[in-house]
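Asks: Each in structure tokens, the structures are laid out below.
Read-outs throughout are calculated quantities, based only on the coordinates presented, and are distinct from any laboratory measurement. These figures come from a predicted structure and were not determined experimentally. Cβ atoms are built from the backbone, for glycine too; each structure is taken alone.
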Structure I
Amino acid sequence: MKPIIRPATEADIQPICELVNAFADQNLMLHRTPEQVRRALGDFLVAEAEGKVIGCGYLAYLGPDLVELRSLAVHPDWHGQGVGGQLVEALVTMARARGLRQICALTLAPDFFVRQGFRVVDRWEISPKIWSECVYCPKFHACDEVAVLKDLFRK
């Protein structure tokens with residue numbers, strides 16, 4: 001069964017937290033509280049299959065032209081089936097529809113993002129606002145994430 005990508009709803013807050021926090025417990029991403037998810041709910045997309053949230057991701061605004069793709073997570077049972085790519089594609093489409101010029105991410109899987117049309121960049125090439133959440137990361141002083149960026153409108 002192919003998952004459906006759709007906007008997140010109130011009913012998705014707890015499943016999103018469970019999914020993201022399972023990866024955060026492994027130091028692979030930052031934890032999200034229900035309140036954080038609720039505040040960003042209009043910017044979240046979920047992948048749903050068999051009536052369950054199996055993936056998620058959201059856009060965090062860093063400036064008038066730039067968003068960061070955050071909390072991209074896919075349930076381990078669905079890894080390797082294209083769900084992450086579908087979510088990224090839908091989030092890129094959403095960013096374009098909102099008139100944004102660039103989308104970025106900090107990731108431990110840069111090859112995945114390169115396959116989605118992103119390019120690896122120097123982390124300082126991205127807005128300093130991207131680091132606003134980094135201070136909460138347990139790996140803040142020894143960051144091993146790679147910055148990736150995608151231009152949404154070619155001139």
Structure II
Amino acid sequence: MKQRSVDLVHRGGLRFEAATGSGRTIMFGPAAEEQELSPVETIAAALGACSAMDVVSILDKKRQVYSSYRIDVRADQRGEYPQVYTRIDVTHIVEGTVLLESAVRRAVELSAAKYCPVNAMLAAGATEVHHHFRMRCTGAEPKEAAGEVIVTGPERQPDIVA
């Protein structure tokens with residue numbers, strides 16, 4: 001089992017400096033103009049980053065050739081406490097010269113259902129996560145496609161090893 005660690009130090013007001021066990025430093029706080037991070041927004045960003053790392057790795061293994069790739073994450077947060085995310089939409093947007101719709105869909109599905117631990121943690125709670133894709137192949141066989149791949153969350157959890 002891998003153990004992760006983070007030490008937080010109060011830096012005044014609502015500011016906290018986090019030092020991770022891997023040597024990274026993150027400043028949490030309300031001042032976005034000073035690059036302080038919101039803990040809740042960081043969760044949405046972590047979901048996107050975790051899934052993106054999986055998808056890129058899988059697309060590379062499937063020998064897909066993409067020139068641009070980005071993730072759009074939109075999250076709905078409850079107004080009452082605890083202000084958890086109730087729904088998150090994660091859209092993978094891929095463009096390239098060699099892209100098969102089946103490969104893109106499968107990469108997103110594998111990330112959501114098997115590999116991304118951030119998605120698994122969110123899906124184990126109250127959050128419903130919708131995984132979508134949009135792709136545009138500009139190569140020899142041009143094609144555009146889009147759709148929802150999988151929904152994880154309450155009643156739709158991926159396999160989680162206990």
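Asks: Identify the structure, out of I, II, from whose coordinates relative contact order in percent (Cα under 8 Å, 6 or more apart) was calculated to give 20.
Replies: I
Asks: So, one more: For distance in nm of label points 7 Å out along Cα→Cβ at positions 30 and 54, which of the structures I, II scores highest?
Replies: Across I, II, distance in nm of label points 7 Å out along Cα→Cβ at positions 30 and 54 peaks for II.
Asks: Here semi-axes √(5λ) of the Cα gyration tensor in Å has been calculated and equals 31, 18, 16, so which of I, II was it run on?
Replies: II
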